[in-house]
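Student: What follows is a set of structures to go through.
Every read-out reported here was derived from the displayed coordinates using simple, explicitly stated rules and does not represent laboratory data. For clarity, every value in this text was computed on a predicted model and none was experimentally measured. Cβ atoms are built from the backbone, for glycine too; each structure is taken alone.
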Structure 1
Amino acid sequence: MNDPRHYQQLIEQRLSTLELGSRPPELYDPIRYMLALGGKRMRPALLLMANEMFGGNTETSIGPALGIEVFHNFTLLHDDIMDKAPLRRSQPTVHTRWNNDIAILSGDTMFVHSCQLMMQTSSELQAEVLADFFKTAIEVCEGQQLDMNFENQPHVSIADYIEMIRLKTAVLLGCSLRIGARLAGASALDADRLYHFGTDLGIAFQLHDDLLDAYGDPEKFGKQVGGDIIANKKTFLMLSAIESADMYTLDELNDWLRRKDFNAVEKVDAVKRIFEKLDIRSRTQQEIDRYFDRALSALSAIPVADNRKVALRTLSEQLMVREH
């Protein structure tokens with residue numbers, strides 16, 4: 001089975017030659033710009049890896065793989081507008097380089113292109129593939145809305161948070177794997193097992209991201225450590241602390257969450273001391289391990305030779321060992 005990097009490089013090359021459009025340039029230049037910003041290309045790689053796992057043909061699956069990646073970048077483009085984010089992968093975001101109106105319309109066009117690419121499959125599977133893709137696209141939007149709701153929602157449970165990250169992040173990983181498997185002729189049962197592998201892996205990945213935000217090495221993590229704490233984000237760590245703190249500790253934590261003026265380093269250090277007092281780091285790691293083990297169990301249940309699962313297992317392990 002090919003190394004994941006083989007598929008990531010293939011997707012990169014095909015995206016650079018993707019037929020989009022040229023006029024008006026204000027519509028299409030932002031799309032090319034967005035797609036050229038790079039990224040792990042993890043979702044289309046998963047689709048192609050699942051396809052190969054069941055003996056499929058990469059060339060007959062490349063359209064949907066590209067469609068998944070174009071859709072993912074469309075969601076990032078619109079997320080940046082909603083978040084008023086100035087940078088994406090260290091470069092100006094589309095709405096910053098152009099403007100909000102152009103970014104919205106270019107994003108809409110990206111979504112249509114993603115649908116056209118998803119249609120590039122055999123006629124007997126087209127309806128199933130599109131139904132899976134459309135259902136997942138709606139779920140991703142639901143997850144984004146829940147994430148925005150949480151910003152002003154006074155109480156968010158851990159279960160609420162897990163459901164939000166399942167929808168916003170994990171379901172697209174699962175959908176990519178399931179579509180890749182079905183295009184190769186896998187049974188619905190085995191494709192669903194891959195879907196659950198992907199969704200549980202996606203949840204574990206996001207929880208790991210939460211952990212790294214508080215405890216990662218900024219040089220290796222690629223983000224400001226403690227950024228979630230500074231922004232009062234309702235991550236798994238913060239919600240676990242709120243749910244498990246005694247009255248005195250909760251008062252101390254809420255005092256930091258309510259402050260409008262504060263020293264960022266002082267706030268991060270103080271909240272992390274509360275996390276350590278409540279053993280939040282260990283609890284988060286246990287939850288990561290639980291979802292990761294569930295993902296591997298779903299992968300192990302698929303009745304194909306182990307050597308066909310090596311690439312997916314390797315990629316999943318790489319996602320979980322990013323430097324702290």
Structure 2
Amino acid sequence: MIYRSPKYYQDFRCIAGGCRDSCCKGWEIDIDSDTAEYYRSIGGEFGKRLRDNIRDGCFVLTEDERCPFLNGQGLCDIYTELGEENLCRICSDHPRYFEWFGSVKEGGVGLCCEAAAALILSRPFALCETEVPDEDAAGDYDEELFELLLRAREDMFGVLLNEDIPLYEALCEVLDIAADAQSCIDMPSDEPQTCSDTEAALHGIFHCLSELEPIDGNWKPYISKCAEKLGCAAESCREHETYLRRIALYLIFRYLMKSVYDGEVLGYAKFAAVSVIVISMLYRCSPAENGCCSFTDCADIAKNYSKETEYCEENMAELLERFRTEPFFAIDSLKLLLPRSL
């Protein structure tokens with residue numbers, strides 16, 4: 001089996017106690033059945049602690065929404081007591097993600113992780129392939145559609161990697177490529193009427209984000225505060241375009257091929273374009289001493305956005321649905337917004 005991933009993936013290392021936003025806080029942590037059975041077999045005081053802190057297949061979070069096994073040094077007591085190999089699957093994998101397409105496996109690290117976000121924003125995007133043992137595919141798919149999508153994604157990579165093409169123009173081309181691919185499959189996507197008022201469209205997008213279910217209690221106040229500054233946002237900084245381009249490449253790589261199963265070609269392309277628009281405006285609306293967000297600030301903002309959108313299944317489903325109905329998510333609306341936002 002071929003395993004395809006961004007080259008920076010091999011350099012990912014969890015920073016454990018050095019992480020300022022631990023993945024062991026604020027998340028519901030599901031325990032896979034095999035690991036749950038193993039935990040039930042553990043004896044002694046630690047076994048009792050495990051059983052006392054697991055309910056309905058999940059760890060019971062503390063009052064401040066911490067995993068009960070996250071200690072004061074920001075380390076995992078299960079890891080230190082039982083070893084890394086005995087973590088539940090989600091804890092062992094996160095922030096890694098994987099997709100299977102027959103003899104091809106794709107994966108990388110997700111933007112919602114502090115260490116991964118720094119990698120994604122700081123490294124040029126390039127893919128590498130290695131041979132790995134065969135694994136079960138996720139399901140049946142149309143091989144002809146898979147090839148069509150693969151070609152479309154390569155075309156998207158081509159325009160996004162060409163730094164002679166301004167990012168807003170590249171993303172407009174990405175939307176056109178996705179629309180053409182969508183028209184070729186048996187799952188057409190509805191397209192709403194265009195909103196030609198860019199100010200209204202931008203406020204509409206931010207209002208939509210504020211209506212999603214928050215993962216972090218600080219997100220809604222933050223997004224609302226930034227929405228108030230949209231009309232007087234700072235000028236965009238040139239170095240931010242590099243970060244945003246890499247975010248767009250990450251999102252296209254991670255999501256576009258999923259549409260071989262769900263048909264959301266245009267939806268995933270819109271998600272990339274909308275994400276770049278929103279993250280760019282968050283950069284421009286966030287306070288910075290010299291008027292330009294630092295690299296650390298940019299990585300944190302991207303990480304927090306990712307956590308609130310792509311790392312909540314309900315929020316992603318809601319966004320994909322609204323992409324088909326809201327005027328400010330129409331292709332032509334986004335094409336008007338992109339040059340204003342970047």
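Student: Can you spot which of 1, 2 the value 0.95 was calculated from, given it is FRET efficiency 1/(1 + (r/R0)^6) of positions 63 and 167 (r between Cβ atoms, R0 = 41 Å, to 0.05)?
Tutor: 1
Student: Please state which of the structures 1, 2 yields -16000 when helix-only ellipticity at 222 nm (-39500 (n - 2.57) for each DSSP H run of 4 or more, over all residues; to 500) is computed from it.
Tutor: Working: 1: -24000; 2: -16000.
Source structure: 2.
Student: Suppose you compute mean count of other Cβ atoms within 10 Å over residues 39-46 for every structure in 1, 2: which one lands on 11.6?
Tutor: The structure behind it is 2.
Student: Out of 1, 2, choose the structure whose coordinates give log10 I(q)/I(0) by the Debye sum over Cα atoms at q = 0.23, 0.25, 0.28 Å⁻¹, for residues 47-102 alone equal to -1.05, -1.19, -1.37 when calculated.
Tutor: Clearly, the read-out refers to 2.
Student: If we compute FRET efficiency 1/(1 + (r/R0)^6) of positions 87 and 191 (r between Cβ atoms, R0 = 35 Å, to 0.05) for structures 1, 2, which one ends up with the highest value?
Tutor: Details: 1: 0.40; 2: 0.20.
Comparing 1, 2, the top value of FRET efficiency 1/(1 + (r/R0)^6) of positions 87 and 191 (r between Cβ atoms, R0 = 35 Å, to 0.05) belongs to 1.
Student: One of 1, 2 was used to calculate FRET efficiency 1/(1 + (r/R0)^6) of positions 279 and 303 (r between Cβ atoms, R0 = 35 Å, to 0.05), giving 0.30; which?
Tutor: For FRET efficiency 1/(1 + (r/R0)^6) of positions 279 and 303 (r between Cβ atoms, R0 = 35 Å, to 0.05), the value 0.30 is produced by structure 1.
Student: Work out which structure the value 1.02 belongs to, where Rg/Rh (Cα atoms, Kirkwood Rh), for residues 55-182 alone was derived from one of 1, 2.
Tutor: Only structure 1 yields this read-out.
Student: So if we calculate percent of Cα pairs over 22 Å apart, for residues 199-270 alone for every structure here (1, 2), which label has the highest result?
Tutor: 2
Student: Work out the source of 2.4 here, i.e. which of 1, 2 gives that when distance in nm of label points 7 Å out along Cα→Cβ at positions 231 and 247 is computed.
Tutor: Matching structure: 2.
Student: A value of 1.18 was computed for Rg/Rh (Cα atoms, Kirkwood Rh), for residues 255-294 alone; which of 1, 2 is the source structure?
Tutor: Of the structures listed, the value fits 1.
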